[in-house]
Structure 1
C-alpha cells in the first residue's frame, strides 16, 4: 500500500490500524541537537486523544507515545526517530454487524473495491485514529520551528454545523473541549452535541489554522508550491473535504483592486493571499480554513449495499464522535508544522542563510 509517507527532507512514514496492536511512525530528517522528550510530544497527543469529554468518542486510549530511536541523552541524533503508540481499548465486536456492509460516506466501499478486502474493525487504516502518529511527529516539527525560528502554529474551531464563531480569542482556545476561540459559545456547542447524540446523527465542522513568524522564501516554484503541499497535507486528514488559503473562495467576488495585497514602506497592508505568493511564503501569517464532513459512523439506519451487492440497512454501533472536526484541531496544526518543517529544510539546503534559509 503506497502513500504512507509525507515530506521530502523532513519525512514521516506511518503504519498501523485502528484496532491493531499499535500505531507507529518513522521521522527522517530531523536535525541533530534538538532537545526532545516524551513529554514534548505527549502534550499534543493529550489534546487529540479521545475520551476526555462527553462530546467526543468515549474510546479510552491513553495515547502514550514511546520514542524507540533517534534520541540519545535527551537530544535528537540526526538519525530516524521511531515512534509508537499502543492501542489499549479496542472493542472490535462493536463492528461485527457491519462486517460485510458498506457505511455511506466511509472508505469501506473503496477499500473493498481496490483491494478485495478491508479491515472492518473501526475502519482499519482509514480510521482517524491513524492521525495520532501524525500529531506525535508534528509535535517534533512544531518544537523545532518554535525554538529555532520563532514560528507559532495554532488552530481553532471556526464553525460546527450552522453555529459560526466570529470572535477569535486565542487565550481561551485550550480551556474548552471544542477548541472554541469564543468561550461564550461553548454552551451552545454543548447543547448541539447533546442533541446530535439523542438523534443518533453527526455534523461537520470548519477549522481555522494559522502560522505566525514564517520566514520569507519557503516553497518551491510550480509543482511544490507551499500552498500546494500544505493543501495536500490538510486534504490528507480524514474527513477533510475542502481547504481555502487566505481569502479562499471569497476571492471569486473580490476585484483585483481589492484582493491584491498592497504594500508600503511598512510592508503588506492586507493578507488576502494567506501568506503565500507564487507558491512562496511572504513572511506574513499563513492562514487557511478547512472543511470537515460529518462523521460517517452513526446509529441512524441508512440504505447501503453489502459485499454481495444486496441492498441492506446499516447502523453503526460503537464509540464515535458526533463531530469529528472537534478533535481535528491538533491534527491540522501537526500537518501544517510537518509541511513548514520540510520546506524550511529544503529552502535552507538550496538558499543557505539567505532570508527564508536562515
Structure 2
C-alpha cells in the first residue's frame, strides 16, 4: 500500500499548517524539517529538541519514508554505482550515482515504470505501476548517500519514468530539495529530462525554477520520431520546439537536447542537417548518446558513430558533444535491473 502519511512528502509550510491545527507552535516546523532533511533521522525519537508528547503525536500521525536497497552494483571502470530500490508496496525503481570532474551526480527515478512507450527504452517494457511520492523521490538521494558515503552535488531526473507525467509530485520534490531548512540544493544543479509533454513544459516555464530542461528528441522528423516515441503523435516536433523556445524566453535557461543515436535510424547526414535547422537560433546543446542495447530491441550504435555524428553537427555550427559512457560494465542505463527483478514474479 502507498503511504499517504509520509512526512518526507510535506513542505515546511504544510508541516507548519498541521502543527497549528494540532495546537502546536508552527515554528516547530523548521526544527522538524531540519531533522528530516538535514540530519535525515529515521525515527521521531531522534528529534531530541522536541517534547516527548509531540514526538509521540508525530509518530502516531506520520511515517518517515524508507526505501529498501535490493541490489547495489559498482563499476570497476569508473566508480559508477547503480542501486535497485524496493518501494513500500513492493514496486522497484533504479538510481544511478555517477562521478564527474565537477562532483557526483545522481540519476533519480520519478515513477515506478513508464507509460510513454519509447521503443528503445527498457523502463517502459516492465510496464507502468504508479507515480512516486515526493518523499520516495527524495529517499533515493538520502539512501544513496547513506549507502555509498558519497555526497551528491547535482541531480538528473532521468531515471525510470517521465517526470512531467508526475508533475505535481516532482515540483513538490524540487521545492523540498531546495528549501533552506532542508537539503538547500540550488535547482541550477538539477536537470529534468522529458520526452516532450508540451503542455507541462509551458507549466514548468511559468514556475521559472531555474533548472535545466533536457528534451529527449532522437529524431528531427515527425514520422521517425513518432515511430520511436509515441508521444510525438500527440505533440509533434513543431509544437515541441515552439515550447522549448518559449521555455528559454521565460527562464533564460539553455535547452539540452538528448539524441540517442541508432544505426540506420537517425544517424545520416540528412538527419544532422535537419537537426541543425531545428535548433538554429536557439541557445541549446545537443547531447549525443550511443543507444543502449536491450535484448527486446535490435537497436544498436557505438561511440565511433556518435563521434562522427557529433563532428558533423559541430561543422554546421551546432553546440554538440558525445555523452561520456559510464557504468557500461554494470548496464547502468535505467530499467534493466527493475525488469530482471520483476519478471520472475510475472
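Say we calculate relative contact order in percent (Cα under 8 Å, 6 or more apart) for every structure; which of 1, 2 gives the highest result? Don't skip to the end; give the middle numbers.
Details: 1: 22; 2: 16.
Top value of relative contact order in percent (Cα under 8 Å, 6 or more apart) goes to structure 1.
To test your reading of the models, identify which of 1, 2 gives -10500 for helix-only ellipticity at 222 nm (-39500 (n - 2.57) for each DSSP H run of 4 or more, over all residues; to 500) when calculated. It would help to have the intermediate numbers written out before the result.
On the way: 1: -7500; 2: -10500.
Going label by label, the one that fits is 2.
FYI, it's all coordinate maths here, none of it is from the lab. None of these values were measured; they are calculated from a predicted model.
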